[in-house]
Structure 1
Amino acid sequence: MLNAVKIWILFSTVLVASGWILSAFHELNRAGYVIVFALVAGGGFLWRWKTKRPPAKNFQGLFSKFQRRFKRPAPLLFLLLALMTFIAGALYVSINNDSNEYRIPRVWHWLAEQQWHWIHTLDFRMNAIGCNFEWLATPLMLFTRYDRLLFLVNWISFLMLPGLVFSVFTRLGVRRRVVWWWMWILPSGWCYVMQAEGDCNDSFAAIYALASVDFALRARANSRASELWLSILAAGLLSGAKQTDLPLLLPWLIAIMPNWRLAKNNALATLGISVLALLSSALPLAYLNLKHAGNWTGMPAPSSFWKLAPPPPAWCFIGNLFCIPLQNLHPPVFPFNDRWNQLMEHFLQTPFGSHFQSFENFGYMQRGIREGEAGIGLWMVLLAGVSIVAGRFYRQNEQPLPNGWIVCLRWAPFVSLAAFMAKLATFQNARQLAAYYIFLFPVFLAANGHALLVREKWWQRASLTAIILSMAILVIARDRPLFPANTILLSLAEKHPQWKFLVREQKSYAVRLALAAQRNVFRNAIPAEAKVLGYATVRGGLEPGQWIPFEQRRVERVLPDDTPSQLQAKDIHYVLVDGSGLGFLNLTIGDWTNRFGAVLVDSVAIETIPGTIETNYLVRLNTPGTK
């Protein structure tokens, strides 16, 4: 495990840093990456030759080790989870809103220009949001010309979670017997397993957060400068993953402080590593945001379609005390979501509820759990609660108190969590906390009662059941079901139309098919000679499919203030107009075509959520040479 984590941190650093460097030289292309990979391969060969690493074990030895490790139920179930997530990730295209709206398109825009650049768009997320996930995905998309393999970034990270949990927890004073169980249980949390098969950019940062603390603690114990440097690199990658993960640098700072003498004794090398870590951190993007948007976050002023101003910190914290547990207790299927959401809308009109009106969809509940909203999960919350309470009953005698530094390190993640809760008022806070959850457990599991609790058969069965239930969630997940959902449910719904619950479930799964089909929208209606397609939107998700296969056609965002002459200068003759974007801007398709002197060619209605239809349009500009 340790070697795999080291390689992943170094490889991630190379990909993120090379993305910025290649962009600076306008060489974000295949030739640039071939040179980078050749240098990395040469460096790896030279390091292996100089260190005279022992040869790898033979296949029979590796197979025997594999059999020993996965013969017990908990690790075997984790192995099945890994297999299920890989199959689901390989089977389906992404229908995640954020991925289709900005994560995937921004990479195609960079590659088309052969550099990172400030994209001409109303969606600030394409420019301002942390982009380390995208830098890891860029070579995958460049060399395959598709975006189907993006899930591998999360899936590879998912495989390393158990080993890192074991290493960090034992160094924080949790007994090895206790950690052995929780190293398999925690990665089965919904946000980890559901994102392992998809392209959300929350859970992959958990690896960097854990590794930053783990290598800092190892460096303190072993006095190895190399582990100090890996800790610094992991912290840089963590900060560049998402701005919402920045508070997690606090545990890393506490963990690394005792290594100041080791850093001083290797000052020059540590300085060089720190520069590389800064290049892989949030710093480059913060500078570019400041340059282009006037602030380091890149956030625009609040508008009718971007609710960006959270309430005062105290009210934001109080609101999250309700919203985050609510999202984590979301059942797999919640048929009463409409009624619940109506109650939340009524609550916001009350004097007390008015304090939370600036939250994004305060208290909103979906009909079913999805990767874009999943927290650590209902089963995990229940198991953790039962374990914490039961652990106190199994406590036999007082254990010696750890030193103050370890106590601070155990509690530091709660300070980070409080900072998160005081600043963010978004709808999907539960899944944005994916890098935080694991750090919240050592402070409870270090109590000596858990060493006896994990021996109990009832607790072991409950733990294995929690993992099995996470497997069941993967089977019925609406984004990537592992059974022929639409075929089975459609047949049953036609035979039994009186079963309203079944009909609603069938419609819910059918939405996935509609969203997947939007990648091919208007493909046959756009002439092959139209090499540049305009896309008029605010935060629509129709763009990814128009780039595929890459280098066949490029997409340019069209803003309301653009002029027909500007579009003509960009060789844009056809524009895909997003219906939801028109709604955000209070425009009709007639208003848009009159503004740009365009002719409506075609329209397609897409059901984005059950009962909600969005119409999208293809228009032709009245410019010379357009047919």
Structure 2
Amino acid sequence: MEPIWTPSAERIARANLTRFIDQVRALGADGRAESVHDFESLYEWSIRNVELFWLEVRRFGGIVTGPPDPDIACERVLVGRDRMAPPDPVLGPNWFVGTRLNFAENLLRYRDDREAIVSWNELGAQTRLTYAQLYDEVTRIAGGLRSLGVEAGDRVAGFMPNVPETVIAMLAATSIGAIWSSCSPDFGVSGVLDRFGQIKPKVLFCAEAYRYAGRDIDCLERIAEIITRIPEIEHVVIVPHPDSLAGFWSNRGGSSWPEFGRSAGRQELTFEHLPFNHPLYIMYSSGTTGLPKCMVHGAGGTLIQHLKELGLHTDVKRDDRVFYFTTCGWMMWNWLVSCLSLGATIVLYDGAPLIRDRPILWDMAEAERITIFGTSAKWLALAEKAGLKPRETHDLSALDAILSTGSPLAAHSFDYVYRDVKTDVRLSSISGGTDIISCFAGGNPTGPVWRGELQGRALGMRVEIFDENGDSIVEKPGELVCTAPFPSMPVAFWNDPDGAKYRAAYFEQYPNVWRHGDWAELTSHKGMIIYGRSDATLNPGGVRIGTAEIYRQVEQLPEVVESVVIGQDMKNDGGDDVRIVLFVRLAEGLALTDALRDEIRAQIRNNTSPHHVPKKIIQVADIPRTISGKITELAVRDVVHGRPVKNVDALANPAALDLFRDLPDLAS
């Protein structure tokens, strides 16, 4: 077996990672870095010398800091190295104790005439902002927030599409030290209340409307209900839609975006320097198993992790133009925006990712000369199904890397990229989560790409795979865990004063070890394979199977658009067991025949094992997914077993659940 792609010597030489290795090697014997010469040796050094590694990342990233805390005698990189439980002010783990900084200041360190933000929607390019213009807009909005009395620790929220105003509002809020939280405007009222109702924001930024799939979707009715039901919201700022009702909100205790902050007059932008762990973002779990968990991420931990991942794992440089298909309700939005700290241009897109009459994202990639193109595994699979071959239709000569996350990237999608998109491109499947606002495994600009694998574990993250006994294993599937602290662990959960929710989320199965909930394997190439969520892992006849293993095979068939697989609990003469049930959504106009069922079973059996073959295969018209676009196996499993789905407002298409209810085919 050979790699599907290998970087050239020239690519390796100009990679940020190569410069960082040189920086580490210069530490010499004092840094115990003599053996560091490539990614793998750097990884091993980074987890053995964790304080020194993160100190070097801080230096390499040029993090801007303020005067140190005068009440702390000396700055310390890590307090509580051996502790992984929820952070404690005394016991740790606490990073860069004594350091004070401001997140927004680090993202606004460039103030020149290079493009900072380019914004597209379904109609094409809409807005271009230079770094100087971005700084001026943040100054204006921050002045407006200060005039309302917003202070450090207050919550400022956005019910916003992926547009420049969302970035500006976040930077303005965090320049003051306020905590930013956002939901995309496709959330229903209940979904927003489940999130913002817990954190009680002082100011809410909203879009009057947004465009999706050729329709302008009004938000005003939902906004009115939201502000009525969260009385703590003192002020609303509305971003108007073209041809909107000018001044509509001025009579309702709100402001229009163009006017907000102007009454405060021209002010200098002041950055509040706060402790390294000062709260920056509140992120949310999907909420499909109950009220969403509110994860509080610190400014310093988020910044240093993103600088590492963007600079070293993704190779973002000042000349890059970086795109990620995301909404403001997914952590990839936060990750993309951090590219501003490296002076790159971020390209925003708001709208449907696949439009019938045009391949909009590839059009944008060509027109904007995008160098790093990020998307989801599902979008790449759908692009392949749609027959898109941008290698034949678009000029992608600027494209250097494609990133994929959200779910495991199937091996056939690797083939699709190198066959139909571009032969000389680094394809990095990355994996982490909202819980850590970063990655446990990601790209390596200096290493090969192996079909079906993530390139490597994230630097500075002691990631292992545990078996059922808690023993570390390789080349076998098991639980993905992290056995040492890292800077982007949540600093807390909101409304969790004793840390009980935090401990229950990650530390119950293995004491003092972060269990992430992914079923994964470390490969002989030092890479990783993700098989799916471990809480959705199938267990027929006692054999544990990752759902992604089945998806990889089924969705190669041209008739199958997408699928969802669950384990159905069964009773038999031998006791309890689980049978595999596969639901398929077929291409338009097709029906599931016995012949197609046989073909699906053969595809799975021939490429996996007999244990993977579903006992039942059922056609459905739609498959439920979260608002961030992830298929929700747990919700389908609950419906099939007659259990209530605890939070249907977390779903983009909750009506799809009815397709799985009381199915006769599953009664026997």
Structure 3
Amino acid sequence: MDIKILDSWLREFLDTKAKPAELVKCLSLCGPSVERVEKYGNDSVYNIEVTTNRIDSASVYGIAREGAAILPRFGVTAKLKRIKPFSSEFKFVKKVNYLNPVVNPELCKRFTAVLIKNVKIEDSPEEIKKRLESAGVRAINNIVDISNYIMLELGQPVHTFDYDKIKGSKMILRESKKGEKITTLDGKVFTLKGNDIVIEDGEGRLIDLAGVMGGALSAVDENTKNVLLFVQTYDAVRIRKTSMGLAQRTIAATIFEKGTDPELVTPAILKGIKLFKSLCRGEAEKEIIDLYPDSFKPKKISLGLEFIEKRLGITISKKDISDYLTSLDFETDWYGNNLEVQVPSFRSQDVLEPEDVVEEIARIYGYHNLPSEVMIGKLTGRSTSPKFTFEEKIKNYLSGWGGCEVYTLSLVSKDFVDQGALKLKNPLGVDSEYLRTSLMPSLINAAKENTGTFETFHLFEMSNIYLPRKNDLPEEKLMLAGIFEGYKYREAKGIMEALLEKLHLNVNFEIQESKGFAAGKCVEILVGKESIGRIGYPENSENIYYEIDIQKLFKLSQKDIKYKDISKYPAQVEDITFILPERTKIGEVAKLIESNPLVQGYSLDSVYKGNNFTFHIWYQNPDRTLTNSDVQEIRNKIVQAIKTKFGGQIKA
């Protein structure tokens, strides 16, 4: 995920004199990748890419913690200003008189809340607005802004309820039931599929789609007087499924689905109380309800010095190893050459094995400082697989004739598949629920997306489709498919004929009704009596689509090719234009021309005004040179045959 952080906000936790450019360079070499730094008024904004497994660094404080560990490795003084509770007057207890929660600990590992009374809803101070807006978050009012501010600063989402709208002061955190409906803060109504995390109040109303978005029934508005500040840790997998299943992507869901640190809840709720007091003039209850039945227990990982050095490829002192790890808040103890590392809570999600510890040592030491060696050993060359070579040959032919290879997704929506297609149990969204059964819908969609880019284009793809099989996994079939935009049918069909000719196949085209194609506008491509594909106009489309079974194509093309010696005698070549009646099948005309044994080849060169067809014809006798009178005799036979069979006339 990508985050934006204001330089002045970062320095609230990171004490360093490093310039923004210097900070960017150091962080990118040993930690989060800073994509760019931009001016923001008199300040600067860092655009930072945070890897999925490092959600602990997806915040202002998280980046400051990384900076404090990394900058000293480059000789730059830096110190982390650690979070401290602003007051010890609050107590974390299991029961309070202002709220009666019922919580399923499998859904919510830690549940905390505190009541804040007599809040005043106003605009936030300019500094708060600036920090939020620099991160791409719109400032709304002081209460909403507090929630977003804590989330961006600490990496812990928080939520605020209008306390007086929670009927019976009761909150039941549970799984949703299939078919239940909830209206979220943005006014959208969702029908839940079940197994989502929701909260209902004392009257059974759903007031929160937990971890994704709050419910409209408990929303803070201009009349709110009392706020329930709510901070929690959810089951990451359920949040992910709900967010993706409902296509409701929020910053909070993006953080929760990666697994948050339950120990971060304490500083988050205390920071929230402080902000409510200073920005909203609210009065917080002294007791904070905290349901945390399975509190965090530090994990220890053991590894040896030899293990570390072997994987790094360098000799490194035990002191340096300890310094690198302790700068990242790991605790270390050496027992001879054996190291015991205690993992901090915020890294318990991704540091699980000895190798993970070595990775932390390596990055702080600096990957750029590790010795580099040229790889030795024999490199494999190009694939010698006949099938791979065959597939590559086809792609090269089509590219040479102006085709552009594309890659579409194998996972598609319900509208793109036939009945019986395999449906995923945990799709990322409704547009990727099924394994495709045809390339046609995807390529038609690709053509629509590229319409207007060029007047004409040819997109093709060679990929698997997945055909349903009863009581079994689908059959994977490799298909070549393509779509022509702005081409005439003869041009498109000509490219197909040229491809198959290059593969040494003699094909026939027969009109055949086929699913997905317009009636009477599809032809079957036949090699002998075996169908290898089809070409025609899809329903409700002016484009031309084709598809060919690659397995059949490969099998039929693997035959011995016999070559004829080049004739000693030259060919005579001429162009003849025939005027043919409408609806004449030009393929049959071409076959008639080719049927003469002294015609060694032909091509359809042009079509003029719809019924004038110019053929380029080669006459050749393998035994002697043809004279003009010989050619005239052959021509007369062809012209007479076309006149008799088709009613065609030669154009003078």
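Computed from the coordinates by the stated procedures, all read-outs in this text should not be read as laboratory data. Just so it is clear, the structure is predicted and the values come from calculations on it, not from any experiment. Cβ atoms are built from the backbone, for glycine too; each structure is taken alone.
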Give the label, chosen from 1, 2, 3, of the structure having the highest value of Kirkwood radius over Cα pairs in Å, for residues 96-351 alone. 1
The value 6.4 for distance in nm of label points 7 Å out along Cα→Cβ at positions 160 and 496 was derived from one model only; which of 1, 2, 3 is it? 3
